[in-house]
Structures are given as structure tokens and as C-alpha cells.
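Pasting the structures in now, so scroll down.
Here, each number is a calculation from the coordinates, and none is a lab measurement. Everything numeric here is computed off the predicted structure, so don't read it as measured data. Cβ atoms are built from the backbone, for glycine too; each structure is taken alone.
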Structure 1
């Protein structure tokens, strides 16, 4: 019996877990205040990504496209970037930050966006917009490799390295959240406020849950400012919650500006949230207050109510962003559950070096598979053709048909989730997230027990 890490054996992809790198880079752009990114590629590279964001958050987001057509794919399309920047600045006087995000087509044809940005800075911006504060940032996101996760990680590093500027110490802590929900940001800010830690949250997406006001609808946008980004070089330290979603930026700030960096663990579950608070304490010197000890106790009590009787020994498959999947697996193991199959949907070669995966390989005492470069057919095939027995599936909405077709209950977690209402408001991190996850898994199993008339008598004894 062992935990086996291996790559998917098939060359093709059937029902991918992730979308492409530009999606991740666009997610970073909508987290910055006074920012609209320009995606240098076909209109679909924006349209379908905005659709994903809108489906998940039930909000509207502004992202622009250079709208490359057939002639640009043959002769080059840098003129479309110049036109896009000009139109964007004319139509949106408040915009200051303009990431220019490449795609597969524009990377293949070799468009030099770094060069065209130099041209625009020396030409258009000086001649037509003199004195206006505008920052054009090149972000290379070829979608023929990597995934939305690597695109996010690269964009965070590119944006931070563009703006970070050494100055006087600001006494703040940098927190790189990774690909999370507004509810996660609310919970993280609550934990840090309880410790009285002044924090720069990258990227501040709590406001994605936008209000509908009497004077009209509000377009959602993030609240990370240029000043926030510049000040990252002067912080007490940086905590990147996720190794693969912001780790590069934390390492950059440490190597370039001597800002101490701690990467992970993703604070999913009691154990990892404890580690997160200890990391905050070590970087800031602030103590963990009794109020958080009490919150921890409430969460443990709630988990105890369901873990032994209903969650223990339940077999679960988990797929999605790698840091999320690994964090969920660690939490499930703490609950006495058995993660049988972990699907990591990109082609990174450094997974074997991940200390969390090494820990799973050393400590798991049953047969577990971790599949890299995976797709959802890996899950479907194991259930239908290889006899994998599961009690529960954890993942985003793309796997809903596997759950439905095989009559296996499923808890929606991760991005995108579009077939359940309001889940982006609930955290999966922190003590509140641990409590919500445990109770959500239990409630899902309760419903399944009722539906299948399986051990339903257990629900009457407590």
C-alpha cells in the first residue's frame, strides 16, 4: 500500500480540469484598482474567460481585447495593441494600470509586446496623454503550455516586480492569497485583524461581491492599489498562501528586497490554519489572541460532531487547483477520511519536490493515486472501468456530470462553481472554512443517505 505520484498516461485531454494561462492572468488584472487588462488575441480569449468569472461570481467584469483577426495571425498584430491601448484610455479616463496579456496565437506569431510597450511609452502616451499616470505591463501567457494556475502565478510576479519599489519600512505584512473567493478574503482579513496585523492583501477581491444600489449596478473590481503594490518591497514579510499561486512573487520580494517569505501551507483545516497564524506571529511578533483560540475551539467542536460517526473512512476523490487539492486532502486525512484519487490538472515537473506530496507519500498507509497533467476522464474512467469506489467527490462544477452519472454525492469547491448559489461567499480557509467544509461534506452525505435509503437510521440517533 502506498501513495503513488504519476503523470496521466494518455497524450490527449478529455474534459480538462483547468482552462489556459490567460485566464489566470486576467483574474489577477481584475483584482487591481483602476486597472483594465488588454488580452492580445482573439475575442474569444476574453469572452469565454469573462463568462467563467460571471458564472462563478454572478458579477460583471471589465476586460479588453485587441481582437486579432486572420490578417493579424499572418502578418502580426502589434498595431491592434496600439489601437487597443488608445481606445481604452480614451473610453476609461480613470484607468491607470493596463496589463497586456498575450495568448497562444500572438505568442506563436512572435508579437513583441515588450517592444510595442516601449514604443507606446515614448510615443502615444507622451503625445496624446501627457501627464496622465499610465502603466503598461507585459504579461506573457502562452496558452499552449501551463494552465490558468501558472498564468495566475506568472502575472502576480510580473505585476509585483513592475511596481515594487524600495523605500522606508511600512510595518505591513504582504499576504498573497492565491486563487480564492471573496469569502476567503473576508475570513483571512478577520484573522489578521484579530491579531492587529496591518496587511497588504494581494489581490484584494473581497469587493467582487458587489452591491446593487439605488443609483444602479456596480461593475466589480479589486481594490489592490498601485501604492499597495509599490509598498510590497518595504513590508515586514510576505506570506504566500499557495505554493503555485503567488509563490514566485514572494520569492522575488525576498531575493530582490530582502523581504522574508513564507510559502504555505494553504490554511485549509485546523492544522494548516494553526500553521498560518504561527507564521504571521513569527513575521510580525504579534500574539494570537484568546478570541481566535475560542474560534478554533468552536470549529473543532463542530467538526467533532460529524467526523467520527459520518466522515471517518469515507473514500473521496479531489480535483482542481493543486494547492486547493492538496490542502483539502490534508484536511480530509485529519478528519479520518480516505482521499483515494487526487487530480492535478497541469503539466508541472516539480510536483515530486513538493514537501506536502512527499509527506503524503511517506505517511499514507493505503493505496492513493496522485495524477498530474490530469483531466476529468481520469476520474470517470476509474469509476466506470477500474472499480474505484467513492463516497464523495470534491471539486468544481466541471465534474458535475461524473457525479450525476455515477450517483456519487459531490461538494462543490474551487473555480469555477456555477451550479450552486452563493458558494463564493463562504470561506474554505481558516477556522470558519474548516467548519463549513466539514459540515458541507456531512450534509451532502446526509442528503445522499436519505436519497438512497442507505443507513438512514443513523440520522435519528443524535
Structure 2
């Protein structure tokens, strides 16, 4: 008996369609925005004969069906969206099979607003609170989050989810965030430091008084991290050192119960890097206090001359002479050097309202008594506060570029009044990485 249906396709077969994730974020004017994979099939039919397209949008001001591109020809297709406006929309994706039968699924899409120099912006998803970053070679970076103890590996050149993640909470013996704010690499070890300060309500939280190391193996996308050592007394010994030296920096008062860390006379660590030519002396960079604690005060760095031994064997820290730097009234938000001991200081306000306060990049040679030189003012009109320097290029060569990452946790990315850190879907959380020319 004859059949009007193409060979190999059952008359009643309905195709199937499934997404690798039901949530996706993008940006107005975004370049290389994240994508999602759609998997399709139809019993008895070659997947290449199936078509996939967007058929509807719940909010066309954010994205319309024509803004959705589906690429590929097999059972797995790639879906990308070009945002028209900021906000949320549900996009209906439809697969049409052999014989005309079809099925649909919904992609929940969120678009953040346009930013300056969008061509140089990338979005690292899965977290919005990027707080420290370490280059691991071959175009990849490990990024810390100050709202969790998860370290994430990203491709620096692409927007999207992390390639790999690590959570060292169990090894650190903590159930709350360490509040990771600074990082530095020496050989195959990465040193990570918590803020060492109270929480925003002025309460002491023991996990924040944590410094730890991870061992690095391989590079690039193959990078692996493993827990090495931790130390949990640095805050206490910084306070004792300051008290023994005339209480010059007010560390005891800044760490007292009820004292918020992000005050001009507070206590909050955000930078970590090693001294020129050293694998033992670490520079601890402070967001607060300023010295003296008033407008126009200097930024503070405290050297720990045996930092390697502090972590490897629990030796008591030995503190060097503090370094006070004129950063135009700003403080240290990150501190990074290259193999030639050229430093970049990411300078920002001590205050908590950091999405609009000034930011700047300073070049320094790492030598106490030598003044840093401003290389660039950073834009502040876009969401997120500048928080991390990924790697320092050769600053002796004109026109070099540096990649910076924002902490966007407090930003309202999608115009609904929700802070990014409180979004319910990890795919919608994101920090922005952007390239700047260091003039």
C-alpha cells in the first residue's frame, strides 16, 4: 500500500526540542553574546531535515523573532539573540519536522543595557560579583566571587558560562563566604585573600579572616586547581601590629563591633600582589582606611615579608614598613604586576556606593617612596564597579591594552529593580570584562 509521507518518517511522529538551558542573557549592542544549544529529533527522520526558528516573543521591545538566529544543520543547533532593548522576554522556539508536525519550547531571555565601547566588552555569566582574577595562560582567567567560595575558569575572549568551577569551602572549613577580594600568583601557587573586614552590618564573620592558596596545573582551558594551605589569623595580627606601632592606621577601631568595613576609616583589604623580584614579600592593599582618613588621604599597602611561610607552614606574619601612595584620594581596589615588575593599581573609592564614584588606573614600579602615575580614568556610567585587573601588559610599549572586570552584584542589570546578586537564575547573573588602552 502506498504512502504520501517521505521515506523514513512515521506519519504520526512529532519532533522533540530541548534546550541546554532554559535561560539566556545578552546585552543591547553585545558582541559575542552567550548562546544556547537546542537539541532536536524526530523518530525516523534525519535531523538535518528539521527546521528551527523563533515563532513568538512575549516582549518584542526586548527581542523579536527576527532577532533570533539559529545556526547549524544537525541534531544540535546554536541559538543566539540580538537584543533590541533592556529587560526580559520569553522567546518561543519551534521545530518543524518532516511531514509538517511541530513542537515548541520556551527560552527565558534577559538583556542588559548598552555600554560604552561594547565591542570591547564580554560578559562572564554564572556570577555577578567578580572580585579577583588571575590569568592562567592561553587566554583564560580564574575569577573569584566575593559572595561565594567558588572559583570560575573563563575564556577571556568570549562571553558565556565558566569552563570549569571549584568550590573549596569544605577544605577551608567554612560554610559562609570568605569574601575573596584579592589574588596573586607565584609560580604554580595562587594566593587568595578574604577582605579581612567585618560584614556590611559591622559584624565579625570568621570566614572573612581567611587567606588560602591553590595549586595550579596545566594552562588555559585545561587548567586545574587544588587546595593547598590556609591561614586564619592575618586580621588579628595586622591589628596587633598597628597597635604596637602607635595605632597609626586605626585598625583596632576599624575592626570593632558595629564598624562597617567600607568607611574612610574602616578596615577592608582588596589588593594582593608580591613585591618586585620577590616570592616571599606580599603587598596587602587596603580599600579602607585612607591615610589620614579624610578626603584626599593616601592609599595604604602593608608588606608581609614572609607571606610564603605564613601560608605554607603557618608562621606568624612579619610586617614591613607600610607604604602610603597618592592615588588622588582613591584607594586600592586591585593590585597586579607583570614579570617585569610593572604594576597597575586599580584605584577606586573606599565607599560602598562604588558604581558611580571615580575609578582610575595607576602605573607603579612597586618601590616604596616612588610615586604612582595615573594612566587612565575609567568610565563609571555603566553598571558595575571596576574590581579586577586580569594581567598587566608591557607598559613600556605604547598602546597596550588591559582587561578589567566589574563586580556587578549591586547593579540593576535588567531594569526591574533587582540587584544582580539576587537574580534567581545563574545564567542571568554576569560580570562585565572590558579592554582598555593604557595610554
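Observations
- Test item: relative contact order in percent (Cα under 8 Å, 6 or more apart) calculated as 19, pick one of 1, 2: 1
- Taking mean count of other Cβ atoms within 10 Å over residues 148-155 as the criterion, the top structure among 1, 2 is 1, with the largest value.
- Among 1, 2, structure where distance in nm of label points 7 Å out along Cα→Cβ at positions 204 and 388 as derived comes to 3.0: 2
- Among 1, 2, structure where helix-only ellipticity at 222 nm (-39500 (n - 2.57) for each DSSP H run of 4 or more, over all residues; to 500) as derived comes to -13500: 1
- Structures 1, 2 were shown, and distance in nm of label points 7 Å out along Cα→Cβ at positions 108 and 140 at 1.8 was computed from 1.
- Which entry (1, 2) yields the derived value 0.30 for FRET efficiency 1/(1 + (r/R0)^6) of positions 100 and 420 (r between Cβ atoms, R0 = 30 Å, to 0.05): 1
- Sorting 1, 2 by mean count of other Cβ atoms within 10 Å over residues 28-35 from high to low puts 1 first, with the largest value.
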